[in-house]
Structure 1
Amino acid sequence: MVYNLKDFGSFYIGGSEIQLETGKKININFSKDGKPFRLKEDGKYFVDHMYVQYFYPVKNNGTYPLIFLHGGSMTGVSFENTPDGRDGWLQYFLKKNFQIYNTDSITRGRSGWTNKSNYSTSTAVILPEHDPFIRYRIGKYHKEKKVPRDENTLFPVEYFDCFMKQIVPRWTETRKKSIANYVQLLKKVGPSLILAHSFGGGIAWDVLKEIPEMVKGLILIEPVLSTENNCFNKIVNTPILTIYGDYIEGDDRWKQIKMKNNNILKNLREKGGEIDFLDLPNLGVYGNSHMMMMDKNNLEVAKLILEWMHKRNLYNSEQ
């Protein structure tokens, strides 16, 4: 399909500057045959910024722009083509003429990182292959052999190696800076919808509490939410959808996360919040992993999201 775009591009937002005065000099040689030189470490560095890629369709059917916020060890690539080459959610919602902002949060992907900033005081976490295969409820892993959970498994297991190449290092101390960057993005692009995954769902939840007037709807894909609920009066009017895949009941970790999240959102709904829960197995949809934006039925799940947007007056296909 040819995309009818008015414009597309990218920009950086947020971050800060740091000034080093250490007096150190570093010996550097960029190539085997290059000339070595000494680099003075003192000076100004730019850190903690965020990369944003945007797509503006000629015909904008989305009531509000749509911001993609990825999970913890990932980048905006999560929402692009699936590991086996099918259309991802970025393509799906672009075809529905949404104005889209796809982000690489602080230290991830094209946002980059520097060993001169304070988040580098701890070791970056990078996941080995077995961890996401098991923890994302895709299957069993034994001696480098990957086995799908059952015949219903919808993640394209034969392309899991391609998925693992999307995994990037992450630092665990960047939450507040990440929230600040997304707040700044909303102030730049205006009132928007946020579609967030996993750890990113917790970031989006805190962004909503920080600047509720700018978040017109929140779509949370198996999020990890914070428990503070003293701000419910500020966010009670924001439509929120949470979506969960399969195999959760048999996984103590995910069962506990889901229960905690649902309790938070049910408390908000009791106070008048516009909260909807979408449990795919309850709809007769089986086999979805934590990475449902990549599963074989990813576009069917995207359609359910679009139907919810329409129900909550956040999308009008006739515009």
Structure 2
Amino acid sequence: MPLNGREFVELSGLVPGVGTDSGKTGSIESKGTAAAFGGARSSYNSYYVDGADSTDSYFGQLVSSPALDAIKEFRVETSLYSARYGRAGGGVISVVTKSGTNRYSGSLYEFHRSEMFDAIPYFYTGPKEDRPAYLQNQFGGTFGGPIFKNKTFFFFSAEFYRQRKPGQFIEGFAPTALERQGDFSQTINPYNGQPMVLVSPYCDPPQTTPGPPYCTQPTIPSGVLPTSLLNPLGQALMDLIPEPNFDDPVFNLRVFKSGKRTTDKYLIKFDHNFGDGSTLNGSYNYGVYDNVVPGLTPHADMNYYDYGKTIAVGYTKPSIQNLVSDTKFN
């Protein structure tokens, strides 16, 4: 079944009364895919990975989302929960990851999307090579098998997501050549259309008495900053801002930039069977989400970084007929 982004939570939309959104980037919003149960918020759900609670207690999000190829089965419950569940006003989503078997087996995969495979949009009139670059790769693999046949097994999964997002139009303000030298005599205030008025940030003469007014800031009638107010650090910061490229009194800087989004997922799992029929299993699921939203300059890019990890250990032991004890630690 094709899944854009390959997140298992999106499959919960097959259940009646469940609405799913686009894939999330791991920042504040739920990792994987946001799912709303019966009109409740997506942060009202509970998530379990290998029996371990994997719900962020602050944002109500999924802490770690296993790769799709590492999932053996999952279950969605929307009402009449078992007594073992609680706190969820929305739904309960449980997932069980794969385990190794007596045979070594694995998989490799890659899903590739690029603008080079796309036709030119109908209303686009420019050359094809000038279109905004778009690139998305999702690749990974799994491998599992026995450590001791019929006794101890392992399973490993790794998945990587690399996306160069479509470019977006950004507009803002850049200082003119005169303003970069401290000359604001030709600058017009874009909010009232009047000449810009400069105010000295320093008291002249310095205030010697305590209490208000603290400082009567005089204006600079010439509109040109004196050299004593030009700071080398401020000038260095000014050089980081691009030159204006558009004739507009307010938004004279227009750029077209794209951001990046990366995700790394890892899972390692061990299973051991004891002679009395009891089993011990443990899994470690780790995910890193890094989403860059472009700004006017590379220094203005916003980087939303988040990671989550879940450690689950389970011990299952048959006690007497029709009675089994199941102990979980996470």
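Please treat every number below as a calculation from the coordinates, not as lab data. No experiment lies behind these values; they were computed from the predicted model shown. Cβ atoms are built from the backbone, for glycine too; each structure is taken alone.
With helix-only ellipticity at 222 nm (-39500 (n - 2.57) for each DSSP H run of 4 or more, over all residues; to 500) coming out at -1000, pick the structure among 1, 2 it was computed from. Derived from 2, not from the others.
For the structures shown (1, 2), mean count of other Cβ atoms within 10 Å over residues 41-48 is largest in 2.
For Cα Rg over 2.2 N^0.38 Å, for residues 137-200 alone, the calculated result is 2.83, so let me know which of 1, 2 that is. Before the final figure, lay out the partial values.
Working: 1: 1.64; 2: 2.83.
Computed on structure 2.
Out of 1, 2, choose the structure whose coordinates give P(r) over Cα pairs in 20 Å bins from 0, in percent equal to 30, 56, 13, 0 when calculated. The correct label is 1. So Cα Rg over 2.2 N^0.38 Å, for residues 185-304 alone, computed for just one structure, reads 1.05; which one of 1, 2 is that? Only one of 1, 2 returns 1.05 for Cα Rg over 2.2 N^0.38 Å, for residues 185-304 alone, namely 1.
Distance in nm of label points 7 Å out along Cα→Cβ at positions 73 and 297 was computed and gave 2.7; which structure, 1, 2, did it come from? Source structure: 1.
Of the structures 1, 2, report the one carrying the highest value of distance in nm of label points 7 Å out along Cα→Cβ at positions 33 and 89.
Comparing 1, 2, the top value of distance in nm of label points 7 Å out along Cα→Cβ at positions 33 and 89 belongs to 1.
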